[in-house]
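These are the structures, in structure tokens.
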Structure I
Amino acid sequence: MTFFSTIKRFAAGSLGALLLSGTAMASEALVDANWLQDNLSNPKVRIFEVSVDTGVYERGHIPGAAHLNWHTDLVDPEKRDIASREAFEKVLRDAGVDKDTTIVLYGDNNNWFAAWGAWIFEVYGLGDQVKLLDGGRKLWEAKGLPLDTAAVDHEDSTLELAERDNAVRARFVDVVAVAEGKHDVKLVDIRSADEYSGKIFAPEGVKELSVRAGHIPNAVNVPWGTIVNEDGTFKSADEIKAIYAGKGIDGTAPVITYCRIGERSSHTWFALKKILGYDVRNYDGSWTEYGNAVGVPVTNLAGTVWTGK
């Protein structure tokens, strides 16, 4: 059954309650720093850092956290794709993750790549076990909470991952169909207004990877930062819902999120899927794929032309 033919899923944003140490219940898609402090030594909890700056982990990480290097652990080393089931399974077994483990992810840059990691866990059927540390590394450090440089070593598990669930992943053909008006699906471009309009190809200081500027036709622009607070935490569910309702996205139609390479859009995917419970897929090909494709429709409000420089 395809994404477009499914009945819209209105799964609750909260997950099945899991009683852990202290008085906290890890029943939501997010956990706060206090909850994590109370559960640093909990054998049923595994913490992973997924940061854009992969070197920051070595300089100090949350005690007990393992490192998920997005360059090597979350991607296929040869083709542009997420890690294979076998490779990802080995990483998680080495970290002692099992079918009843609560998995907490955090990272720098307001959890951009941590959310991308959460999406990959979702693809492999572990989404209900995953929580994001609200505010990520930014808030943890701002609170002056402890960091550690000690190596982490857990007894290997025998975890077996499911095959990929493609219901949470959008492909090129899916977004082309939406751009051409063939499906009642909402496209959300979470990049900056300048990227969306075509004024720039990529954020400042980031390598240009596409030969066309602009956005996918029929996409609305809700920059990812619109839904976060100054300290890096997500705004409340009611606030996020109102922001998206103002753009015509209220959960009554399926949604596809995209950005430049799929990581910032995972942050928005997490908010819409896990916090609001909307029916959402992430397009990890994103503008890097779409903006390099031949013959597809593009909306370029700024009229910027690629010069190859």
Structure II
Amino acid sequence: MITLFAKRVGWSVVTVLLSTVLVFTAIQSLPGDAASQILGQNATPEAIATLRRQLGLDEPPLSRFLGWLGRALQGDFGTSLVTGNAVGADVGRALVNTSVLAGITVIVGITLSVALGLTAGLFRDRWPDATISTLALIGMSVPEFVIATVLVLLFSIYIPLFPAVVIAGQNASLAEILPSVWLPAAALVCVLSAYIVRMMRTSVIDVMESEFVHTAILKGNSMPRVVFKHVLPSAMLPTLNVIAINIAWLIGGVVVIESIFNYPGVGTLMIRSVQSRDLPTILLIAVFSALTYVICNLLADAAGHLLNPRLRYPRNAK
């Protein structure tokens, strides 16, 4: 197990490095740069060239990337080309806001989706299964912006319970953001739960048909004991990777939802940074997103080893 995770950590480092290379190359291929975006369309070529020299954009791309990488390995991710602030501070504030949104979504979404998926699997081909599966398919099929728009119409216009958008800016405090976080969280729960419900339902059905579950029932164990001791842990194994990917997707910044609700998170900051070609900010977001995916998948693998005795004790597995 230690050797396996050592290999995974090694590949994780390669994944993060490749993600930064790809993002840097993609931004370099876009027309314009930070200097032209800052000065606007009416700027003279001389003014743009002067600003490019001041920002270090006149250096060769490879030299700029290697210089950034060397500083990043020392914990210095540079300053924003647009605001002049430390990139770590700007991304950190956005990360706090996204973490609040993601935390609420994860707690509600995973609890709800596991319960619904378990119920659908246990009541296979009956009305609870049909109802839950239909709702899950709707959640998987309908685009995120449609779900968000419907929620705004229902709970901000027809029944004005929550604000439609976040009015506070990027530097807003948690108290200012909290009243506006519920609609974005509800939209994300709908999207997040749909995939986990489908996976959980399939896993429960497969486990319920396995021999060890039939044996446990024949031994006289009550159904709640069979479900919570045998079915649920085994059904969670294939679902963990889906949960890990969705959590990484959330923490990495949900661009569409944050844009619709003007939520000051990582996704919104990434859009603004791409528009302004703020390369240091984009690179730090790329590093953070890649690390989030890597860490979530490693945690899912670790949880899978803890839940599956055949992986913990391979010599005893048949």
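Each value in this text was obtained by applying a stated rule to the coordinates, not by laboratory testing. Keep in mind that this is a model prediction, so the values were computed, not measured. Cβ atoms are built from the backbone, for glycine too; each structure is taken alone.
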Given a computed value of 17.6 for mean count of other Cβ atoms within 10 Å over residues 203-210, which structure among I, II does it belong to? II
If FRET efficiency 1/(1 + (r/R0)^6) of positions 147 and 187 (r between Cβ atoms, R0 = 35 Å, to 0.05) is computed and equals 1.00, the structure in I, II: II
Suppose helix-only ellipticity at 222 nm (-39500 (n - 2.57) for each DSSP H run of 4 or more, over all residues; to 500) works out to -23500; of I, II, which structure was it derived from? II
Matching 34, 58, 8 (P(r) over Cα pairs in 20 Å bins from 0, in percent, computed) against labels I, II points to structure I
Of the structures I, II, the one that 26 was derived from, the read-out being relative contact order in percent (Cα under 8 Å, 6 or more apart): II
Winner on FRET efficiency 1/(1 + (r/R0)^6) of positions 155 and 243 (r between Cβ atoms, R0 = 41 Å, to 0.05) once structures I, II are ranked, highest first: II
Thinking of I, II, which structure, once FRET efficiency 1/(1 + (r/R0)^6) of positions 43 and 227 (r between Cβ atoms, R0 = 41 Å, to 0.05) is computed, gives back 0.75? I
